[in-house]
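Input: structures, listed below.
Any read-out appearing in this document is the output of simple, stated calculations on the displayed coordinates, not a laboratory observation. Because the structure is predicted, anything quoted here is derived from the model rather than measured. Cβ atoms are built from the backbone, for glycine too; each structure is taken alone.
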Structure P
Amino acid sequence: MMTPALPAIGIILPSSNRIVERVTRSILAGLPNVDACFARVPYAGHPSDGYDLEPFRRAAAMLAEARPGIILWNATRGALLGFEPDRRLCAAIERDTGIKATTTALATVALLKASGLTRIGLLSQGDDHDAQKLAETFGRQGIDIVAGAHFGISDNYAAAHIPAGLIEQQAEALAVKSKPDAILIWSTNLAGYAPAKALAARLGIPVFDSAAVGIFHALDHLAEAESARCDAASCSLDTDFV
């Protein structure tokens, strides 16, 4: 007799990312009744104002064969693009697969707004131009980047090798400089998840790792969907899941 499949999140990540899978494993270690399935798309080769959709469609189609409850693009590029390309990307994936889609960039805006956190210290991997662009695009979403720091890295693979201690130092400096509502570590290829909890305790404000924000958002959707399914079927949801 076959056992029921575990609920799962499907994750699309950039080809050069070394962090997202690690963060996902860490989070799901405490959720043994949830699976994660992964697919990659090229980091480079996208138009300056959006995405080359074909690799995403192929990745989403392969993930759909594993029947996840949601598909997450766990990357932060959508913020540089102004967020609207991420909405179009999600719509395309949903049309193709019939599965709910979201992105880390969209999840972050939703989280900050829902939490009333609108004055943000932003720590990112890119250069001055990227930092200015991010301040503009977040600003149009009603989120004020009151202070920023960046590592000046254009090689996405290299971002994964920035020491966690250096990320902590930069985050602490942002908190002292601007007294923000929260600190946002803005690259899913920066190793911000491991130090975030201790940083938040020291600083007295939330510290959000972008890779983790996307994963937790996907898990929230999965929990809601499983709860609704169980309500309809008069079953009980395993409390280890939620």
Structure Q
Amino acid sequence: MNSPSQIHTLFDYSQRRRPYQTELPANWIQTSTLTRDHGQIIWQDLQPGDFAHAIEEEVARAQARGADMLEWKLYSHDEPAGLREALMAQGFEEQPVEDILFRRSDPGPITRVPGLEVVRVTTYDQAEKCFNLALQAFGNNWDKSPEDLLKCALTSEPFWLGIYEGHGVSMGRLSLTKGSAFGGLYGGASHPDFRRRGFYRPVVQARMAHAAAHGLEYVFSESLPTSQPILRALGFETLGYVQGFLRLFPT
């Protein structure tokens, strides 16, 4: 295992910043001081005297392209201090702090749960089961249609679904960033009626196995306290924490 500082460096290189003239993931834009990924700022190299101007520029840029919000993500190993306060002074609202949990991708033996089938999502019926499960788990906070979910599953972010007696009971997706040593575990959910029955663990392991088979050394998850026990039971360790700061724009 690499040292904590080496893991931080590898994580930043993999998920947040690439050296100059290195090929970037499709959705990244890098400047000398920032990395943008879709509608997020995921890395910065700013001095305190530059905070206010840089934030104003990013807000103006997001509004000019018609965005309805801008998120700025801060990590526990970021320096210098003070950017959090600068963001909040300009109308950004802090989001819950999430632990970054990680481990090597090889899951070892996959847990077998009687009656549970874990499949990679490749059909509309499976995507619809994921959609219905997400509505039960996330309510109105889920904004993908079955069609959106299937398109995503077949292209950039594969999904896995746990099926028990015909019901979608657990799911999660694997985020694959080009050139990264890490696979991201996102979108994890369990149906409220089928929790505490071991149905989510195999979905985690299926994604880990896929990451390992595709040469990714590590997997990670940005996890709230409610999601952490099952990951820690699988050997995940804390790398640090991340907190988003969100600025909503009037429509």
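Given structures P, Q, which gives the highest value for distance in nm of label points 7 Å out along Cα→Cβ at positions 28 and 204?
Ranking P, Q on distance in nm of label points 7 Å out along Cα→Cβ at positions 28 and 204, first place is P.
The value -0.74 for log10 I(q)/I(0) by the Debye sum over Cα atoms at q = 0.12 Å⁻¹, for residues 44-171 alone was derived from one model only; which of P, Q is it?
Among P, Q, the structure yielding -0.74 for log10 I(q)/I(0) by the Debye sum over Cα atoms at q = 0.12 Å⁻¹, for residues 44-171 alone is Q.
To which of P, Q does the computed value 0.20 (FRET efficiency 1/(1 + (r/R0)^6) of positions 76 and 196 (r between Cβ atoms, R0 = 25 Å, to 0.05)) belong?
Matching structure: Q.
Could you tell me which structure in P, Q was used to calculate Kirkwood radius over Cα pairs in Å as 18.3?
P
To which of P, Q does the computed value 26.2 (mean count of other Cβ atoms within 10 Å over residues 68-75) belong?
P
Kindly point out which one of P, Q the value -9000 was derived from, the read-out being helix-only ellipticity at 222 nm (-39500 (n - 2.57) for each DSSP H run of 4 or more, over all residues; to 500).
Q
Rank structures P, Q by relative contact order in percent (Cα under 8 Å, 6 or more apart) and report only the one at the top, that is, the highest.
Q
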